[in-house]
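Following are the structures in question.
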Structure I
Amino acid sequence: MLGGAVLPPAGDATPEQEMIRWMILIAASLMAFGIGYAMTSPIGSRLSKFRISNEKILLAPRLGMVIGISTILISVILATFSNDIYEGVICPCNWTEDFHNQYTTMSILVAYSPMKYVIWVGFNIVAFLAMITGFLGFRRWWNNPIFSAPGKRLILIIWLILTFTLAFSISADLMFSRHFDRPLHIQFGYFFFVSTALGALFGHPLVYWESVARKEKGQRFSEIGVKWSLYAMITCFLLSLWYLDMYELQIVSAMIIEKRTEGLLAISEHLLIIAQLTWLGSLSTFFLSTQESEEEE
């Protein structure tokens, strides 16, 4: 228990309960994968009738950023008015009296109404849009001569896997929430934070390589998008290390802060998620800036 915060009970689901949620999670993930694949299918393919136009589909990363950050802000604001009770424990998120003890993470808020509805809907949409982003990036870069070198293709494959891992871990984290099954929730949380840190780290070089190649050819690209991607990537990676140290290692953070509290842990988590979402949003800016140029080629 951090800093005297009162948290909802940590769940430990039975194997039967876990199996039911696993089935729902896998079925929903496969359905989302199929829909995402069809929506981003190339022109002329058998699934092109389900394809979304470039003008709309390239906005998916930016939309994911907006929905994700809005989900955090709305949930945090709603928490100040919540008096929902979960198994006899009143919502511990009214931090107006004590930030350190009562400002709390999404994994805590998702146990209470009305935040749980906002978080479930908002972040599952973000997971789907993150997966769409993976398809967009892979289709854009795989057949591009710029990325024909084995090393660059390996980076692209790793980024794609990390993006899909991020999307799946978001939904899995919600499906196996802390108050339902804490052990599984923690495991998927590790997948989420690793894919968050490394996804942007492996993704930015792809943006950078394309921008360099376009600059050499005199083609249009977004310098703002490249800088946005760089700064968000650095911020995301540093915040991931900070959160890992604060949550698990407590080496550097212990020298900076006197005592780890629920509030400090929560704000670190929220800033990390916002940094990842911000990097995701940078891809729309970069992709859209080259759309007309690609159509002319």
Structure II
Amino acid sequence: MKKLLQRFFPERTAFPSARRQCDLVIVSAASDGEWLGIEDMLDSLATYLDCDYEVVVADDATTDGTYERLLDAGCWVVRNPEKLYLFGLDLTLRRAFSEAHRLFDAPVYLKIDPDALVIGNGLPDALARAFAADPRIGLLGAFHVDWNGEARDLSYWAERMSRRRETLGEPLDHALRNGYAIGDGVQGGAYALSRDCLDGIVKRGWMHGGGRYRPGIIKGHQVAEDSLITMLAYAAGFRAEDIGGPGQPFGIWDIGLPMPPEELIRQNRLITHAIKYRDEVSIAQRDFFRDRRRAYRQSAGHP
């Protein structure tokens, strides 16, 4: 009888996951004119990340050769069919995170802007320790505390989200029940999602508009992607935690560097933002960090 049952009801074949396992996935977005920053950012990853990592970039229909350079650099690239510009950044990054989740299974997914840099070693361990402090932590970034210890002012985005709340659907309702405050968000220069948090967001369909989640991309009316990813983390049952205050590894700001490059190094900050591409001060800062990477590789015996 057993053999007869097995003939008509064979056991399902247990296929292994097609997602490649790695230690860390870097998620970013690229626009025209940003290759200098992207090139430096990729070089900083290769210099300081002593782990098995992958890079997934959403290309905003670039026409200046960035797309081809990303492919040549070994990145996984998903391309917008048309330019969405800055006001479409949320949709662009949802595309990047969805692709990262589809391709790779990692404990941590680190979003980093093209004008940000990793500036020291030990970042994967620092992120792992921060997530391990509490299983409810699903998102790490500069959250309520700024680089100098002051409270971040999120009132502008609270007002913007309140005006656009009808476009945020069920995720906002879930997030508010889980302790989210409208307008709360990590600073977008760099933040990290845990595997479980990203998995919860993706599996609920929110990355693709499930649950009436339709944040608009109308210029001047869009909600910041860092507010939205924070809301989604809370909606999935997780919470955000600060990792960018005094004594912590993130040293990021939205208007230039938060402090001189030498001070970032002295404070053992491991990732920084923002370094632009054209003014003399930014170019000098890029040269400083590029020279440090070169010296670090030489001291480690790498070319």
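Who wins on distance in nm of label points 7 Å out along Cα→Cβ at positions 135 and 167 among I, II, i.e. which is largest?
Going through I, II one by one, distance in nm of label points 7 Å out along Cα→Cβ at positions 135 and 167 peaks for structure II.
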| query | If you work out mean count of other Cβ atoms within 10 Å over residues 143-150 for I, II, which one comes out largest? | reply | II
| Comparing relative contact order in percent (Cα under 8 Å, 6 or more apart) across I, II, which is largest? | I
| query | Just checking, which of I, II has the largest value of Rg/Rh (Cα atoms, Kirkwood Rh), for residues 87-246 alone? | reply | I
| Here helix-only ellipticity at 222 nm (-39500 (n - 2.57) for each DSSP H run of 4 or more, over all residues; to 500) has been calculated and equals -23500, so which of I, II was it run on? | I
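Coordinate-derived values only; no laboratory data. Here the structure is a predicted model, which is why all the values come from computation and not from measurement. Cβ atoms are built from the backbone, for glycine too; each structure is taken alone.
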